[in-house]
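I've put the structures underneath this note.
Nothing in this text is a laboratory measurement; each read-out follows from the coordinates by a stated rule. As the structure is a computational prediction, the values presented were derived from the model and not from experiment. Cβ atoms are built from the backbone, for glycine too; each structure is taken alone.
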Structure I
Amino acid sequence: MATIKYLLQSESANVPIYLRLSLAKNKSYKRKTGIFINPRNWSKATGFPKQNDVKNKNTSARLKELEAFIYDNINTSESSLKSIDGIWLEQKINQFHGYKEEGSKEFLTEYCNFFLSKMRNSQKSVATVKKYYTIIKKLNAYQQSINKKLLVEEVDLSFREKFIDYLSVQNKLSMNTIGRYLKFVKTICLDADKNGVPVSKQLAFFKGFTEESPTVTLSFNDLQKIKNAELNEDKYEISRDWLIIGCYTGQRVSDLLRMSLKMIQNIQHYDFIVLNQKKTGKIVQIPIHPEVRTILDKRKGQFPPLFTNNIESNKTFFNRYLKDLCEKASINELVEGNLYDEETKRTRKGLYEKYKLVSSHICRRSFATNFYGNSKYPTPILMNITAHSTERQFLEYIGKKPIDYSLQLAKIWNENE
């Protein structure tokens, strides 16, 4: 009489569950079930997961379904005991899971790897490839969490809801980040569809989303208060200089903190900071604003020093000192923003003193916001500095709404009158 038993073969953190099929005294076969578990949640007495939480109960139910599936196939007339061996058992386990041939692009993991390799060989920027690499890691982690290797075809609306829940609860990601990840997942599946891989009929309704985030900037008045603040430590003096440079050059911190004298070029009698943006790969030529010139002159033609030799550590220090700097400068008006809550480990929207919401990214956003709407600075000129590809992207970036455009037109007409 055939008997089935489940067992573990390791004490590691997340291990495969094995199925052992015994047909006679000296005839038994053992194969991985494709389902994983933490050994702490395994009951040696029952040969099943402990019934201490929902996940373990679901795993237990899945194992019982597999057990019933194997017994049913043993009892069919097509399968005699003589024809049953380890290969047969492995095939039936794969059949139970709906697995295709190993390595097939119909698997989500395999297609993601194929998609990523295509991107690396294309002209896509390093930043774009990195974004997809991150989401593919999230997809693989999700599959591991549900103990199932998904097909591309299984990326449907049910998957969407479960994946949102996983990213929100387990990864504690913001809804904007989750919405962006869903867009990436759909792009991968659409690419699979173009390459003949079966996809869900619900894919057309599988959408990402964007939640409007409050836009926090430093106005020209704020910058003046920061310039006038009395500081007694070099780290705040250095932070202030980098902040001012950032707010008049409009660059991300990854480009801002690597600015150096060798990037300054004289073109037709004007000085420019010329750099290749790390994120976009675009070359930007930034005229040196008088505020930036003042700082360079003060430092004998040099940019401010860095806080450390490590670029990532520099970003961390800069973000930390900026908050302290703005607090010292009394940048404390209440504004709407998102702030990380240490207790809940989540970002919460609310009214906070502005200095608490300041980070290095405020430089670029303040540049775009402060100069936008001034007839002296047409939007295409500003976009040339920020390197936004479209005006729509630029306006969304600075959080402009339809009423802002109407007010701008009203001011122009009023001035003309």
Structure II
Amino acid sequence: MEKLDFKMKFILGIQHVLAMFGATVLVPFLTGLNPSIALIAAGLGTLIFHSVTKGIVPVFLGSSFAFIGATALVLKDYGPGILKGGIIAAGLVYVAMSLVVLKFGVERVKSFFPPVVVGPIIMVIGLRLSPVALNMAGYSNGTFDKDGLIISSVVVLTMVGISILKKSFFRLVPILISVIVGYTLAYLLGDVEFSKVAEASWIGLSNDAMTSLTTVPDFSFTGVVAIAPIALVVFIEHIGDITTNGAVVGKDFFKDPGVHRTLLGDGLATMAAGLIGGPANTTYGENTGVLAVTKVYDPSILRIAAVIAIVLGFIGKFGVILQTIPTPVMGGVSIILFGMIAAVGARTIVEAQLDFSHSRNLVIASLIFVLGIAIDNIAVYDAISISGLAIAALVGIVLHKILPEDA
């Protein structure tokens, strides 16, 4: 392929921003974090990742969906300081995993996270979030808010319509298109409030963003235990993303730069995000999709996209406009996305061809489902609590190791 000039790289960089944008800003909407800080965290995290991985892996890091439930809960019940400590601790888990992989090899570490454990846990993450999606769409106490139902339904139908298009760029940005359609409809229905946009500055962070940025991390045991263990589950997602990215590009990134480096990059990026008040980061399949379509694998384009994301985060009015998006719009998007998370877990089980006629698999999966969905949090001491998801993951990992294979 001929060498691209900067103008063309910049255009391709914008395309990558469009691909990651909807999902990256959706997470702060669902958790109560600031979308401008999330954009800055995504861009900064991507640059950190590239610096650690020799700049040869064409990956973009954005807000992780796996941490949504725990993030929203900790922020609501304990505040931004404890949340920051928990997310930084999750990044440290990534770093520790990178050292373990470097020492023992990725296959030995993966043995603790087989599909019979990972699949149900991913499903639990999506299923635990499903009531949140419906509440955002306007459902409460057995009834739907009229405007909320109309707006969220149009958003869902838009996403469905885009998903069946063939060979269209729109298929790479269904969230963004759906949000634009829903936002326009909400405006026509009189459900968009613009008053704060006029007050916002063009350049700089809003007061909410500055508060998020300057809050001091608090490494409370409660926050750490609620959030950090999720990184153990997302470890498998990371392995899958790097495998897919390498397959698209035609390179073995497990050998060079090595999965220990990609894990380290992910961990340091998440620590940086936690430090400034952003959500935990993860490698984005949306941008790998762009690579597959464009057949342009130059990692520098992803770094350009990262810089664009950071710049957008510092445009004050842009950040405030994001905050004017009505809740039912994001509720409509969430209905599909949270369902897709659960479906990904189901796909993990199907692709592994797990035999549920074996009592062993049934027992592990059933306990993960019940404990992960039914338990919100369990108080273990004073203000210290453990999430149901963390309990379910621990039980699944232990059972996998102690139950006989032929059970």
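As an exercise: distance in nm of label points 7 Å out along Cα→Cβ at positions 142 and 182, calculated from one structure in I, II, equals 1.0. Which structure is it? Walk me through the intermediate numbers first.
Values: I: 1.0; II: 2.7.
Computing distance in nm of label points 7 Å out along Cα→Cβ at positions 142 and 182 on every structure in I, II gives 1.0 only for I.
When you work out mean projected area of the Cα convex hull in nm², for residues 86-197 alone for each of the structures I, II, which one comes out largest?
Numbers: I: 7.8; II: 12.3.
The maximum falls on structure II.
For mean count of other Cβ atoms within 10 Å over residues 126-133, the calculated result is 19.0, so let me know which of I, II that is.
Among I, II, the structure yielding 19.0 for mean count of other Cβ atoms within 10 Å over residues 126-133 is II.
Which one of I, II has helix-only ellipticity at 222 nm (-39500 (n - 2.57) for each DSSP H run of 4 or more, over all residues; to 500), as calculated from the coordinates, equal to -23000?
Working through the options, I get structure II.
If Cα Rg over 2.2 N^0.38 Å computes to 1.34, which of I, II did it come from?
I
From which structure (I, II) was relative contact order in percent (Cα under 8 Å, 6 or more apart) calculated, if the value obtained is 11?
It must be structure I, since only it matches.
To continue, here is another question. Looking at distance in nm of label points 7 Å out along Cα→Cβ at positions 310 and 326, point out which structure of I, II has the largest value. Don't jump to the answer; show the numbers that get you there.
Working: I: 2.5; II: 3.7.
Going through I, II one by one, distance in nm of label points 7 Å out along Cα→Cβ at positions 310 and 326 is largest in II.
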